[in-house]
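A.B. asks: The data blocks that follow each hold one structure.
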Structure P
Amino acid sequence: MIEHLKISLRITVVLLVITCGFYPALVWAIGQAAFHHQANGSLIMQNGKVVGSELIGQNFVGSRYFHSRPSAAGNDGYDGTASGGSNLGPTSKKLLDMINGLVTKYPDTKPAGGIPADAVTASASGLDPHISPENAMSQSARVANATGLSVAQVESMIHARTEGRFLGIYGEPRVNVLLLNLDIDKVAPKK
């Protein structure tokens with residue numbers, strides 16, 4: 001019996017060292033070597049300061065910036081520690097009231113097809129950094145007017161930042177709001 005306990009104790013220590021030491025260190029090293037930017041949060045640096053992440057949405061206000069989709073993460077939205085949707089179902093009066101409120105406050109040009117759904121609804125995580133190309137296009141006149149750029153210039157920037165479907169079949173075309181707003185700052189710096 002004592003011999004069996006010694007063997008099981010040795011196996012436990014060896015597996016502990018492998019699964020809690022070597023394996024995590026190997027995965028970390030591969031991540032740093034092969035995917036350094038992604039493994040460190042896909043952070044965007046500007047003038048030595050982190051201005052955001054390509055992977056996490058943030059709230060943009062003012063007329064010179066493209067606005068992200070609404071967020072249900074936390075009390076004020078975009079709270080990474082409270083990631084999650086509202087969990088309100090399609091028959092929820094609270095959800096309908098929230099959407100109707102956002103629709104009435106919608107500040108931008110309403111496209112022929114109506115207000116883009118992602119302009120008045122939150123993503124499942126509440127932290128989606130992307131909007132649809134239609135949502136971005138509907139905001140282009142406001143951004144152009146506020147920055148002094150032409151609508152054609154702004155729309156060209158939207159087309160340049162539009163990402164296609166993953167592997168050509170998964171998901172929908174999308175525009176990263178942070179990267180698009182950084183492009184706006186480069187071309188039309190704040191006064």
Structure Q
Amino acid sequence: MRERSDDAVTGLILAGGLGRRMGGGDKGLRLFRGQPMVAHAIARLAPQVEALIINANQNREAYEALGHPVIVDAVGNFAGPLAGLHAGLSICTTPLLVTAPCDSPFLPLDLVARLHAALREADAQLAVAQTGGRAQPVFALCRRNLAGNLSDYLDSGGRKIDAWYAALRVVEVPFDDEAAFANINTPEELERLEPT
């Protein structure tokens with residue numbers, strides 16, 4: 001927990017996709033080790049933030065049952081993670097917002113602390129996790145004042161997360177544990193990571 005209110009962070013779990021590679025349906029609600037997959041992400045991210053919201057475009061009641069506010073994309077047609085970030089920024093009341101996907105049940109318990117330290121040290125607009133030499137763009141901490149910039153990008157037809165990031169002051173934060181960022185996209189991955 002940070003001491004200064006200008007350091008406060010809202011967590012945003014991204015669960016707004018269609019789950020095509022999972023065979024359709026709602027990926028965040030697929031059971032993993034006895035709980036919906038999103039519940040694992042929530043359990044790891046919630047202690048790191050002052051507030052937590054879920055971005056989901058279907059099965060709203062099921063997500064609301066997890067005890068956190070649920071928001072839908074304002075941009076239609078399942079426009080991807082930037083649409084979820086846009087929705088989150090539109091209701092975020094803290095200066096900072098961190099994103100994590102619903103299908104990453106092992107996300108680091110120091111994710112927010114490390115992204116936040118790098119953001120402040122670099123005076124960046126956005127900090128993004130990096131593993132194995134490549135960015136993990138949906139694990140990111142951004143400033144709430146980017147909301148207008150993102151709205152303009154989406155209004156212009158932009159949807160690519162990397163392209164939007166490229167126009168910002170971004171700091172990449174290396175994490176050694178690549179497994180912590182494993183996301184479960186297919187039934188085969190789900191089965192492989194279940195304990196035997």
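A.B. asks: Mean count of other Cβ atoms within 10 Å over residues 39-46 was computed and gave 20.1; which structure, P, Q, did it come from? Please list the in-between numbers first.
C.D. replies: Details: P: 12.6; Q: 20.1.
Working through the options, I get structure Q.
A.B. asks: OK, next. Quick check: 2.3 is what I get for distance in nm of label points 7 Å out along Cα→Cβ at positions 63 and 183, calculated from one of P, Q. Which structure matches?
C.D. replies: P
A.B. asks: Here relative contact order in percent (Cα under 8 Å, 6 or more apart) was calculated and came to 20; which of the structures P, Q was it taken from? Before the final figure, lay out the partial values.
C.D. replies: Details: P: 20; Q: 25.
Going through each structure in turn, the value belongs to P.
A.B. asks: Computing FRET efficiency 1/(1 + (r/R0)^6) of positions 15 and 175 (r between Cβ atoms, R0 = 30 Å, to 0.05) for each of P, Q, which one ends up highest? Walk me through the numbers on the way to the answer.
C.D. replies: Values: P: 0.05; Q: 0.85.
By FRET efficiency 1/(1 + (r/R0)^6) of positions 15 and 175 (r between Cβ atoms, R0 = 30 Å, to 0.05), the leading structure of P, Q is Q.
A.B. asks: Among the shown structures P, Q, from which was the value 24, 19, 17 of semi-axes √(5λ) of the Cα gyration tensor in Å calculated? Please report the intermediate quantities before stating the final value.
C.D. replies: Details: P: 43, 23, 14; Q: 24, 19, 17.
Among P, Q, the structure yielding 24, 19, 17 for semi-axes √(5λ) of the Cα gyration tensor in Å is Q.
A.B. asks: Here helix-only ellipticity at 222 nm (-39500 (n - 2.57) for each DSSP H run of 4 or more, over all residues; to 500) has been calculated and equals -8500, so which of P, Q was it run on? Before the final figure, lay out the partial values.
C.D. replies: On the way: P: -13000; Q: -8500.
Matching structure: Q.
A.B. asks: Turning to a different aspect of this structure: Ranked by distance in nm of label points 7 Å out along Cα→Cβ at positions 71 and 87, which of P, Q sits at the highest value? Numbers along the way, then the final one.
C.D. replies: Values: P: 2.0; Q: 0.9.
Answer by largest value of distance in nm of label points 7 Å out along Cα→Cβ at positions 71 and 87: P.
Bear in mind that the values in this text are calculations on the coordinates, not laboratory data. What you see is a predicted model, and the numbers here were worked out from it, not measured in a lab. Cβ atoms are built from the backbone, for glycine too; each structure is taken alone.
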